[in-house]
Structure P
Amino acid sequence: MSTYLVRRLLQAIPTIFGITAISFLLMLATPGDPITLITFNPNSTPEATAILRRQLGLDQPPLVQYLYWLVGNDWVKIDVDGDGVGDVYGTRRGVLRGDLGQSIGLKQPVIDVIMERVPATLLLTGSAVLIGYLIGMVLGVLSAINHRGIFDNITRIVSVMGNAVPAFWLGLILIIIFSVKLNVLPMSGMRDITKTGGGFDLFETLRYMIMPVTVLSLGIIASISRYTRIQVLEVLGQDYVRTAHAKGLAATGVYLRHVTRNALIPVVTLLGGALGTLLGGAVIVEQVFSWPGLGRLVIEAVSKRDYPVIMGSVLISGILYIVGLLISDMLYVLVDPRIRME
């Protein structure tokens, strides 16, 4: 297990570097001049603008800018006045040392801005994965056991609808019904500071989570139930299951001990992909419900053209996705010890 984990971590390193390159290329491809956004002063002189450009390293070729963003420029003397001689050392420590830059709009370190939002997103996506897997697996098993029955047909129809319904549309429908019409659930946000005083209140947070978690988990329920159904039907046709029935074992024992246990092993492998899908879906859901997570931060950063926050958010999201895949691989080994990762 430890050897496999180390090997998977080493394999993830090139992927992370690829994510940093994509983040930087997206920034370069974005129209507009970052200097204009930073200064935001129409009276700024060309000389002052040129000095700021050299201080930030934006006068360098794209490859050099990428290296400075990655490893920092605090070891390089910068030619501030443009006379060809280095004057002062840079101030960036680089992504590899935890420095994602400074937010243009918030004037705060990007890493601090992102870390404030990550817990809210993990709470939302983690809850959606847990609920989606539990309900999806139960529905899939029951659907397979009642193959071609009424419950099976209804479950298959609902699973197709669950994958087809847009998240933003379902979110708006839930808001109209439960917040506007019935007024039983809060419309947006994560907590009511008039009730919690700005602190954390579990019951209050759960009330705010109900609708966004429902929207996020619906797609997982649909996918997991359909995949579980396929796996259970495949296991039901195996010889050892027919042998268990022939020996007179109780149907409940056969389903729990032999069928479900073996059929759910492949379902675990979907965890990493589900987390990645949720991180993408969270961007829309968090915006609809004004949930203060990483997805909403990305939308805000794009609207304000806050390039450092966009690049940092893409990088952190990619790392979270890789971690999800790693956890999925580890769970696969744990649920089936017979599998050896060579």
Structure Q
Amino acid sequence: MTAATNRIFGHLDGAPVPEVTLAAGPLRARLIAFGARLVALDVPDRTGALADVVLGFDGIEGYLASDAYLGATCGRVANRIAGGRLHLNGTDHQLDCNEGGNHLHGGSAGFDRKLWQIEEQTASSVTFTAESADGEMGYPGRCTLRVCYRLSATALSVVMEAQTDRPTVMNMAHHSYFNMAGAGTVLDQRLTVPAAFYTPVGPGLLTTGEILSVEGTPFDLRGGPRIGEVVAAMAEAGIAPHGPDHNYCLPQAGGRGSSGLHLAAVMEDPASGRRMEVSATEPGLQVYVGGMLPDGAPAKAGTRLMRHAGIALESQTFPGAPGHAHFPSCRLMPGETYRHETRFTFSAG
């Protein structure tokens, strides 16, 4: 079995942070153990020219200093929980509040801040493992975690798994920001999300518990609009000044424990011809068009981040699910295995 290519990306508290390079066909992916994170993904355009289509940094220092979760594995519960309040099996748990008075992406020391271990690797796949202690960030239960990245000639699949020894909640998410042009903004690219409903948010971007139709609103992405048009329409309507950071309710999603993948989104760059199809098992998709990315922050290869430099398409359970009983559940019980798969398939034409 041929191994992937490894090097040291940097050091965390004196410990080396391994970087793994995967290759399959024309695709190349680089991943690091800090946050079980995707740091680069080279994809060909219609002429065969490669470009790195994910945002990132050249060194570990950039990831340590950033709060944008670039390429990271987020958890235990991705997205926001109001007040960090978790009520589970008759017990109240206070979670770490790392975004004002709310809990975001697992807290200030979530899965994105862990130095994961490499369990297994080949030329085209790598599996990271980690543990989450009972009480970590306020969550009950000791959890074992596994994230597998597998590259083929046309796709990157991400499979996240977890088990617990006590009742807990689990809603992991992969948080890469994609740009099919490989540079500039995504405003002239197109995004299709085949969802007829979304979950609106109130102050603090917290879900209200409502599930509303996208029909006749700027949230309707079923026709594949230009992203810049969506951002402008939302700003004009006073909905979201920098574009969506909202969850979409996916039709026919396989759901927790399912091996069935269903279409979640399509992102296209007309100029290069690159096209990415996102398929997933989970019922929700967070669409964040990078409207709050820091303008001018140093990034890879001498470039700088900018507003709308990339889109995060985060497969997930609905945000705030622990506080809304009618949302799909994110509970995980002893003896169960949490399994969540997202596949990113690439083409060019």
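Taken together, the values in this text are just the output of simple stated rules run on the coordinates, not laboratory data. Just so you know, these numbers come straight off a predicted model, no measurement behind them. Cβ atoms are built from the backbone, for glycine too; each structure is taken alone.
The table for this structure:
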{"quantity": "Comparison of P, Q - label where relative contact order in percent (Cα under 8 Å, 6 or more apart) is highest", "calculated": "P"}
{"quantity": "Given 4.7 for distance in nm of label points 7 Å out along Cα→Cβ at positions 246 and 326, calculated: source structure among P, Q", "calculated": "P"}
{"quantity": "Comparison of P, Q by distance in nm of label points 7 Å out along Cα→Cβ at positions 166 and 190 - largest value held by", "calculated": "Q"}
{"quantity": "Computed -21500 for helix-only ellipticity at 222 nm (-39500 (n - 2.57) for each DSSP H run of 4 or more, over all residues; to 500) - originating structure among P, Q", "calculated": "P"}
{"quantity": "Origin of the value 27, 26, 19, where semi-axes √(5λ) of the Cα gyration tensor in Å was derived from one of P, Q", "calculated": "Q"}
